[in-house]
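Asker: In structure tokens below, several structures.
Each value in this text was obtained by applying a stated rule to the coordinates, not by laboratory testing. Worth saying up front: this structure is predicted, and the values here are computed from it rather than measured. Cβ atoms are built from the backbone, for glycine too; each structure is taken alone.
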Structure P
Amino acid sequence: MTARPYVIDQMISAKAIAARIEELTEEIKKEFPAEERLVVVGLLRGSFVFIADLVRELKDRDVEVDFLEASSYGNAMESSREVRILKDLRGEIEGRNVLVVEDIVDTGHTLNHVMHFLESRHPKRIRTIALLDKPSRREVDFKADYTGFAIPDEFVVGYGIDYAQCNRNLPYIGKVRFTD
């Protein structure tokens, strides 16, 4: 797929993201006991930057990191609504505290599917955190337990989120504006 010509307008600065992550980790610490290991499950690929910063802020906790890859987009700009698990966890989560980390909740299909998939493995407690939420796009009744920023229905990139596998390395969230 060839990307259409576009420019990126900054929506959320790197500084605002860092400040919000500090706030979110304080909330997470209140819910999950310090003496119990927390399994942080990142949904690949878009969450990898967010999960790295999040676990660094949980530095006073025993944290295990694992990854799951689910897809409903491919290289498209719109969700296909058909969720596929492309890579499963390597570790066990039964009887353990789990925090599922997502980059963006759009229609809600992916995170809803992933939660049912993981809940069937009987974790002790499972919660979700999303950096971004587009509530106007929701098609299923799903809300992340923790949310960084609610945003309007804009196509965004940066901070791990891509357009045709580009722009994941931007330190901020930017709105894509097509120029053709």
Structure Q
Amino acid sequence: MTKLSAENRNILLKSIRNIPNFPEKEIIFKDITTLLNNPKAFDILMNHLESRYNSYNLDYVVGIDARGFIFGSVLADRLNVGFVPIRKNGKLPAETISEKYELEYGFDEVQIHTDAFCDKENPIVLLVDDLIATGGTAAAAELLINKAGANCIECCFVMELDSLKGRDKIKGEIYSVLNFS
């Protein structure tokens, strides 16, 4: 597994735009659309993730709706493994398993197909998303993967907002490419 060089880390950091007061006042939103439209930065990120996970003998990469689909599907393709989506409630067409999680005001729910991993026994899975903040969605996704019969060996995030302590809700291993306080 290669370590992200200081130069490449700096390129990634510069490719993420800060949007003040979005989605509400006093929040600084980390916008990845500027990373996605920067071919050099995107390639650096994906090369780094491919190098990190190449020896993990994964069966699947799972991405969380919606930005996790971008990074997860590209990584799955590079690793020559299957991709499985975890979606918001009501978005998957076949039979699903659901997991509710708490938001600041209320609850939300994510789902996975019941047969997402049916072609493998005890498949090895990596969970991918763009960001871990409070950790509710990621923790629910990790539970869903395990409920569906897979072994989630790590949760990978492009960015982590350390001050929100979302990693405390995750039971397994966590890797974040970029950390912000």
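Asker: Looking just at mean count of other Cβ atoms within 10 Å over residues 36-43, which of the labels P, Q belongs to the structure with the highest value?
Answerer: Going through P, Q one by one, mean count of other Cβ atoms within 10 Å over residues 36-43 is largest in P.
Asker: Given -7000 as the derived value for helix-only ellipticity at 222 nm (-39500 (n - 2.57) for each DSSP H run of 4 or more, over all residues; to 500), which of the supplied structures P, Q does it correspond to?
Answerer: Comparing all candidates, it corresponds to P.
Asker: Continuing with this model, one more query. By the measure relative contact order in percent (Cα under 8 Å, 6 or more apart), tell me the structure among P, Q with the highest figure.
Answerer: Top value of relative contact order in percent (Cα under 8 Å, 6 or more apart) goes to structure P.
Asker: Sticking with this structure for a sec: One of P, Q was used to calculate Kirkwood radius over Cα pairs in Å, for residues 100-139 alone, giving 10.7; which?
Answerer: Corresponding structure: P.
Asker: Then there is this: So P(r) over Cα pairs in 10 Å bins from 0, in percent, for residues 52-91 alone, computed for just one structure, reads 25, 31, 32, 13; which one of P, Q is that?
Answerer: Working through the options, I get structure P.
Asker: Comparing distance in nm of label points 7 Å out along Cα→Cβ at positions 124 and 148 across P, Q, which is largest?
Answerer: By distance in nm of label points 7 Å out along Cα→Cβ at positions 124 and 148, the leading structure of P, Q is P.
Asker: Just checking, which of P, Q has the largest value of mean count of other Cβ atoms within 10 Å over residues 28-35?
Answerer: Comparing P, Q by mean count of other Cβ atoms within 10 Å over residues 28-35, the maximum is at Q.
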